[in-house]
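K.L.:
So, here come the structures, one by one.
Derivation of every value follows stated rules applied to the coordinates shown; laboratory data play no part. Source: prediction; values computed, not measured. Cβ atoms are built from the backbone, for glycine too; each structure is taken alone.
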Structure 1
Amino acid sequence: MRYGPAGWMYKDWEGVVYPKTSKKGFDQLRFISSFFDTIEINSSFYGPPLPKTAANWLRRVDDNDRFRFTAKLWKRFTHERTTAWTTEEVDQVRAGFDPLMESNRLGAVLLQFPWSFRRTDENREWLGDVVRTFNLYPLVIEVRHKSWLAPDFLRGLMENGIGFVNIDQPLFHDSIGPSAHVTSHVGYIRVHGRNYKDWFRDKAPVEQRYNYLYTADELEPWAERTKEIASDPASREVYVITNNHYKGKAVANALMLKSMVTGQRVPAPSTVYEAYGEVIAGFARPVEKPSVGLASSLTARP
């Protein structure tokens, strides 16, 4: 099992996740990969990475042999659906993802669709086209509207080897609730937080939508679902991603989930411990400077 946050380049993580007095050239990605075995690439949602950028990321995680990236697919294919995509746009995505895939560092490509993406004939056709276009990658699909919870949809995912993303999100009318579905060799969990006030508020900044710190009681059911997914015979890899990234809360909650599943206190950046010690004290221990292989020192399962 691999645990980690969605993204790592956030201004509001300075002094909360990263050292308060980071020297010039401080490597945020290398730092995070010393505590976690995965990170979900968030920037690829806004535009595909350049091949040289992907190669740079690979160099920066080379201290952790178990480390795998997961990556969001460009929103051009999930959110901007009024016009057909072009061959050039597909090539851009592949150019950025292929170095990760070829190095065996790409655990999954996330097709994240919004709540407004409902199970209509038109949307089913669009989804099918996206899947066929990128089927050389290990795909996982996140849908948020409960119209997708149809037996034939889940069966289709299984038949095509596509993972279902089990999510925690603020629950409104027709929202998909918590689950533990396994439809491919990749089991996937994403917890977004439960900020009901700002989740659908038009003018809410992105940061505020994900401004939520889970309590241990709220995370415990997800720890149990993680174990359930990992015990499924079809599941060979499990990714647990925390997307409540504001002020590093995703890091705190990822550490808590890892501890809950492994039953051990896990290493935590000392700054995170200072910020959220009241919540994570029973699950983590502060570490000033990460050591090589620290993220893999407590591993329940590959």
Structure 2
Amino acid sequence: MHRRDFLLTTTSATLGLTLPNSDAIAAQNPGVGTTGKKGFHLKYAPHFGMFESHAPDMLDQLQFAADEGFTAWEDNGMGSRSNDQQEKIAAKMQKCGIEMGVFVAHADWGNASFASGKKEWADGVLEAMRTAVDISKRVNAKWCTVVPGLVDHRLDHGYQMANAVDLLRRCAEITAEANLTMVLEPLNFRDHPQLFLTKVAQGYEICRAVNSPFCKVLDDLYHQQVTEGNLIPNIDRAWKEIAYFQVGDNPGRNEPGTGEVNYRNIFRHIHQKGFTGIVGMEHGKSQGGKDGERALIAAYQAADSF
């Protein structure tokens, strides 16, 4: 299943999630009420479809999220929506006090668009960045996701790296116009073989070489758990170049508490380091229906209780 489609679906299997009840959470964190609604320590960002059982309409999903204490949102597919839809979503987010997270500006799953140095692919990337600038202005976005395509097996890695850096510098000049930061997302080799960017360390290296405040790393902790683990030490080493986080537990790519990652420790760690950006909830749900959506909210309340 395609990565972006996967995020809009859920599995029916229950993975044995055990969470404290709302009274227990409230005792641990004074920001939590007995209703379960609270202001979180971090800006966790759901996406469309995550709360559709409670609110089938897209704009109502934003309201539901705000009522549950969420203050951010992300939409990978924002670029495929009409200008009118984008403006309505932006107006609703502003009314709800919700900050816009990432949308996908460019993700090439079939070409070595950054690594190859080919002009025709580079031209397409630059045009995508110009479009992303227009979108960001309509929806008040500060970040956009970039997946820099495939490896080029005909070129040495050093040449590929130089090509990618050169193109990203040109992209950053475009996005700077709107104060829009590209966040480069390393993806794991299991779900997405043959991609050029796979590790946070590599993203760090690229961003240091690009040397622009508008080119940073998106640390998707689901992908990095699959690729290499060692999550907190890598966060610390790459901290100066990380602008955005996304999460999903592993295995299963569902809400925190359904896999092996200790998200409570990770969330506490980045909060204590002073992270004020957005943590995207780029995952599915371990249960369907309203009960599954309530379990997801409870999972974030539990992981955020520190």
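K.L.:
Quick one: mean count of other Cβ atoms within 10 Å over residues 202-209 came out at 19.5 when computed from one of 1, 2, so which one is it?
P.N.:
2
K.L.:
Of structures 1, 2, which gives 4.2 when distance in nm of label points 7 Å out along Cα→Cβ at positions 82 and 186 is computed from the coordinates? It would help to have the intermediate numbers written out before the result.
P.N.:
On the way: 1: 3.0; 2: 4.2.
Corresponding structure: 2.
K.L.:
Further question: Taking mean count of other Cβ atoms within 10 Å over residues 234-241 from the coordinates of each of 1, 2, which one would give 21.9?
P.N.:
1
K.L.:
Which structure, out of 1, 2, was Cα extents along the principal axes in Å calculated from, if the result is 58, 42, 35?
P.N.:
Structure 2 accounts for this read-out.
K.L.:
One of 1, 2 was used to compute helix-only ellipticity at 222 nm (-39500 (n - 2.57) for each DSSP H run of 4 or more, over all residues; to 500), and the answer was -10000. Which one was it?
P.N.:
Attributed to the structure labelled 1.
K.L.:
Please compute distance in nm of label points 7 Å out along Cα→Cβ at positions 138 and 170 for structures 1, 2 and give me the label with the greatest value.
P.N.:
If we compare distance in nm of label points 7 Å out along Cα→Cβ at positions 138 and 170 over 1, 2, the biggest value is for 1.
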